[in-house]
Structure I
Amino acid sequence: MESKKHKSIWTESLRKSIHISGLLFPILYWYLPKNVILILLGAAFAAAIVVESLRFTNPSFQRLFNRSVGFLLRKGEFRRPTGATYWIAGALVTILIYPKKIAIFAVVMLTVSDAFAAGVGKSVGKIKIKAHKTVEGSLAFFLSAFLIGRVFLGFSNPLSVFGAFVGAVLELRLIPVNDNLMVPIGSGFLLVLFQFFVK
């Protein structure tokens, strides 16, 4: 049982390490024009759609895919698109429709804070909120997201607290929408509203 838990933590850590590599896009967006990032994300999304289509329609490709990276997939991802595809879609829509700093915050929060939440929840999480979600993991999400907004992006304390809180709540998946879509798009929308009403 302990060995199985360690294997689960190792697999989740590897998934999140790959997940964190997505930081490349918001970092590039800090320095490059929006249209360049949209082209890069659009190309990545097109490639992901091709891979997803092949693994669902081509048995030979499906076997190759499962042998190569199947150990990284969660149970539901064998029959549905992977989290990576949803991540690219979420980042693409977020950068397309929101102001630059809010989009960067939302995508970095999705990438970094989600990884912190998973790591803390898997390793030391004791107090369950729902299946696979713990109070400790949600606190890790909130604190890391607050620091991203306040320290790295220079948001005000109220905006950083609000953004971190909204992200942590959306990450709980209280409604059945993939968090790679819900966290960046939902938090971006609510942050735009917050800035509009709280001058």
Structure II
Amino acid sequence: WLEYIVDSARLCKEQGLYTVVVTNGYITPKGLDAIGPYLDVYRVDLKGFTDEVYRKLAKVKSFQPVLESTIRAKEKWGCHVEVVTNVIPTLNDDQAQLEGIASWIRDKLGPKTPWHVTRFVPYLELSYLNPTPVSTLEKARQIGNSEGLEFVYVGNVYGHEGENTYCPGCHRMLIHRIGYTIGKYDVVKGKCPHDGTDLNVIEG
């Protein structure tokens, strides 16, 4: 599998295309270094902020390798990094974990790193749980903002204002989204046209 995506990413780069890997972050340094030269974006799932949660959700002993690979993708390979946390009731929705994730992103990846807090939908062995309340996602977004993150998004809630991008300087809405549809795009060369704030976006 790794060889396949390395070859695919290399061919994409030869054609001038952007590349992104969507990953759980459980990759060895050697594996990441194989694909790193051909990656533009590293989109990683951070499922929680305790080993206990990772043992339950991912059947692994520790989440430390996820943190290490994400930092490596940014620092060694210069990837644009985005973090996604599927917020699951009773498992990773407590304040301590959400604050831990947000502060780690701020300190290790930088405050402009996007953090997507997404709604959980019951499935398989977790079908006994309820969908994530929207209020919980709004709390997570607020925590992220309070910890200094500039771009915290609410996901899997169609039409929520948290899907949009707001300038952290002047607070104007610059990108309006409904799901994957963009209705407004008021960005100039990656910056807010009103006050020049860097928005950390990749423009094609």
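The figures follow:
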{"item": "Identity of the structure behind 13 (criterion: relative contact order in percent (Cα under 8 Å, 6 or more apart), calculated), options I, II", "result": "II"}
{"item": "Parent structure of the calculated result 2.8, given that distance in nm of label points 7 Å out along Cα→Cβ at positions 37 and 53 is the read-out and I, II the choices", "result": "I"}
{"item": "Read-out helix-only ellipticity at 222 nm (-39500 (n - 2.57) for each DSSP H run of 4 or more, over all residues; to 500), computed value -22000, structure in I, II", "result": "I"}
{"item": "Parent structure of the calculated result 1.9, given that distance in nm of label points 7 Å out along Cα→Cβ at positions 29 and 141 is the read-out and I, II the choices", "result": "I"}
{"item": "Of the structures I, II, the one that 17.2, 56 was derived from, the read-out being Rg and Dmax of the Cα atoms in Å", "result": "I"}
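Computed from the coordinates by the stated procedures, all read-outs in this text should not be read as laboratory data. These figures come from a predicted structure and were not determined experimentally. Cβ atoms are built from the backbone, for glycine too; each structure is taken alone.
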